[in-house]
1. Output the label of whichever structure in P, Q has the greatest value of mean count of other Cβ atoms within 10 Å over residues 5-12.
2. Kindly point out which one of P, Q the value -0.47, -1.16 was derived from, the read-out being log10 I(q)/I(0) by the Debye sum over Cα atoms at q = 0.11, 0.21 Å⁻¹.
3. Computing helix-only ellipticity at 222 nm (-39500 (n - 2.57) for each DSSP H run of 4 or more, over all residues; to 500) gives -28500 for which of P, Q?
4. Any idea which of P, Q comes out highest on relative contact order in percent (Cα under 8 Å, 6 or more apart)?
5. Taking distance in nm of label points 7 Å out along Cα→Cβ at positions 85 and 109 as the criterion, which structure among P, Q has the greatest value?
Structure P
Amino acid sequence: MAEEFIVMIVEPDWDPAKVSAAQWAESMKGHGAFTQAVADAGGQILGGDALQPSSSAVRITGGRDGKPVYTDGPFSETKEVVSGYYKIGVRDAAQARELAALCPTTGWIELYPVLQIAGM
């Protein structure tokens, strides 16, 4: 059975409205190469998306009396944002690290193993 990982793409700044057509084309070329590298290594892209900027995000925390508190983004204490993610299926953690390092970003990648819960 393949192991699953989340490849989180973290950028120092992320506003897709400020990305030019040429920048999008270059970025998509890089993500296409990443997708191909995963396939060439025998892995799978199981899911993933680019995300809207933090100005459109909402933070939900537990409030008083068990009622949630909603805070609209952007969040002033956040300097970097998750701009997207992939869920990949690979043979092991070593392969996940190798492939995640190929994911394009102007920031960095965070790689998380997916918790496998018996019976779910």
Structure Q
Amino acid sequence: MKKSSYVALVMGTVSGVMFALGMCMALVKEWEALRQGVIVGGIGLILGLLTLLVWRRMEHKEPIRLSGKVLVRVLLGVAAALALGIGLTLCLVQENYILGTVIGLAGIVLLLGFIPLVKGLK
């Protein structure tokens, strides 16, 4: 494993765990930690972006150029991940299984459609 891949793996894991923990803190009412959850989740997001920048620098890649195509990909990825997360939350926390399953499956379909959009088909 290359050094850059290992660094990205560790940093990505830490940022993902912090983001997930922050969202749990913010969204689970029994914990009563909305403000702290938003802070921890925000730190996780910032670390995730920092991970991307560090990895690209270590791989000697060009900075990402923002264009309409990149923006559409990012928005689709965010919408797909949110749909999957909302579906899971509806099923697991609010016990609304039918609506949660429908929304979660829509998120999975969007994520599956996201793969050929980014990687392309050969």
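Just so you know, all these numbers are worked out from the coordinates, no wet-lab data involved. No experiment lies behind these values; they were computed from the predicted model shown. Cβ atoms are built from the backbone, for glycine too; each structure is taken alone.
1. Structure P gives the largest value of mean count of other Cβ atoms within 10 Å over residues 5-12 among P, Q.
2. P
3. Q
4. The maximum falls on structure P.
5. Sorting by distance in nm of label points 7 Å out along Cα→Cβ at positions 85 and 109 in descending order puts Q first.
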